[in-house]
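Got some structures for you, see below.
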Structure 1
C-alpha cells in the first residue's frame, strides 16, 4: 500500500454502491431538479445505466422524481441523512445545547441554523411556551431577507457566499426583493446591534431575533435565534432579549470546539 494511502482504498468494495454514490453526487451537484441526461452528464455515466440506478434510488427515498415533468432530485432520505450529518458536527451540537438553555430561560422558541448553498437551514428547533403563527420543521430553509437568521448570515458572511442563494430564493419567491441601499442598511444595523431582528415579516404575527456564533478564526459557524409572538416584541423587550441572545451566542463561541 502506498504511503499516505487510506487503507480502505486498497480494499475491494461493491462497485454498484460506488456507482450509486456517483448518481447521488450528481443530483447534489445539480443544485436543483435534473432530467435524465443532466444526471448522466454530471455523473459521467450512460443514460440507460443512470436510469436503472435512479429507479432504485427513488424506491429507497434517496432520490425523487416529479410525477409531472419527470425531473429527478434528492429524495427525503437524502435530506434526512444530510441533516443528521449536520447535527453530529460538534459546533452544531454545542450550539443546540445553548438553544435549549435559551428556550428554558426565556420561555420563547429557540433555534439553530447553519449555512447551506440554498441559504440558512434549521438544525434545531426547541418550541417555547407561546404558540406561534407558523410551524417550522428542522431541515427547513429560511428566507434570507425575511428572517432574523437570514439577516445575520447576510451581515456576517461574505457576499460571494450568499449572493447565489439570495438570487435563487428571490427567483422562487421565497424571499422579498429590496434595493441595494435597503440591503446595505439592514446589514449595517445587524452589525451595529450584534444581532438581527424582524417582526411581522416572514409570517404575520411572528417576531424573531438571531445572533452569530463564531469559530476561532472569527468566521461565522452558525446562528442562534429566538421566535416569539409579535405582540410581545416591544422595543424594551427586543433590547432585553437581544442582549441575552448575544451574550448566549458569545458563550457558545467561547466553547473549545469553536475556539480550537
Structure 2
C-alpha cells in the first residue's frame, strides 16, 4: 500500500512531460507555418520570379510569334501564378497544334513545347486540298498537291473544319483503304478516288488501277490484288488494271 503515492507521482510526471512535448510540437508547427507563409509570400511577390523569358520549343511551322501572341501571359507576371492550362488553351486551338505543354525554369523562364500534327495523306474534296494527320483530322489547307503524300479524292458533303474530325462514312472508308494499302509493299504513289455511287478506285502512279467497287471487304480485295501483282511477273510493266469489285471473280488486264 505504501507504493501508491510513488506511482501517482510518476503518472503526474509523465502527464506533465507529454504536455511539454505537445506544447513544443505546437510551437514548432506554428513556426513552420509562419516560415512557409513567408516563403510563399516571397515566391509570389518577389521580382526575382517575374517571367522574363518565354522559350517556344520543337515548333516547325507554327511561328514563335504566333505562340507568344496567343499565350497572353501578362508582362512580368509571377512565374508561379501563371495558369498553364488557361495559357495553353488558345495555343491548342491552332489546328496545326496536336499538343502543347509548359514547364517552369526557375527563377524566370517558361518553356512551351509544341507538338505539331504530321500529314499522312492529302484529302481532295470539292476542289480543295487538306492535309490529314494519323487521326484523320484535317489541319492545314494547301494550294497544290504535295507529291510526297498519297491522295484521297472524295466528296465530303459537310463543311470541313480544320482541327476537327470528319464525320463522313465515305471519307472513313477511303481512309481505311489507304491504311490497308500503306501496309502492303507492292503499292506506291497512291491515289484513292471515290465517286458519287460510291465506288472506290486505287490508282498507282497512273501506271495501273485497282477497281475496288463498293467499300466492302477492302482487306480481302487488296489481298487479291496483291497476289495478282506478285504472281504475274509481267503485270508490273504491262498492267492496266485489276478488277476486284467482285472478289469471288477477280480479273485483270495487261496493256497492249
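Bear in mind these aren't lab numbers, they're just calculated from the coordinates by the rules spelled out. This is a predicted model, so every value here is computed, not measured. Cβ atoms are built from the backbone, for glycine too; each structure is taken alone.
The table that follows gives values for the structure above.
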{"item": "Highest-scoring label, criterion being relative contact order in percent (Cα under 8 Å, 6 or more apart), among 1, 2", "result": "1"}
{"item": "Structures 1, 2, by distance in nm of label points 7 Å out along Cα→Cβ at positions 60 and 76: label with the highest value", "result": "2"}
{"item": "Structure (1, 2) behind the derived value 48 of percent of Cα pairs over 36 Å apart", "result": "2"}
{"item": "Read-out FRET efficiency 1/(1 + (r/R0)^6) of positions 172 and 244 (r between Cβ atoms, R0 = 25 Å, to 0.05), computed value 0.15, structure in 1, 2", "result": "1"}
{"item": "Structure from which -11500 was derived, helix-only ellipticity at 222 nm (-39500 (n - 2.57) for each DSSP H run of 4 or more, over all residues; to 500), options 1, 2", "result": "2"}
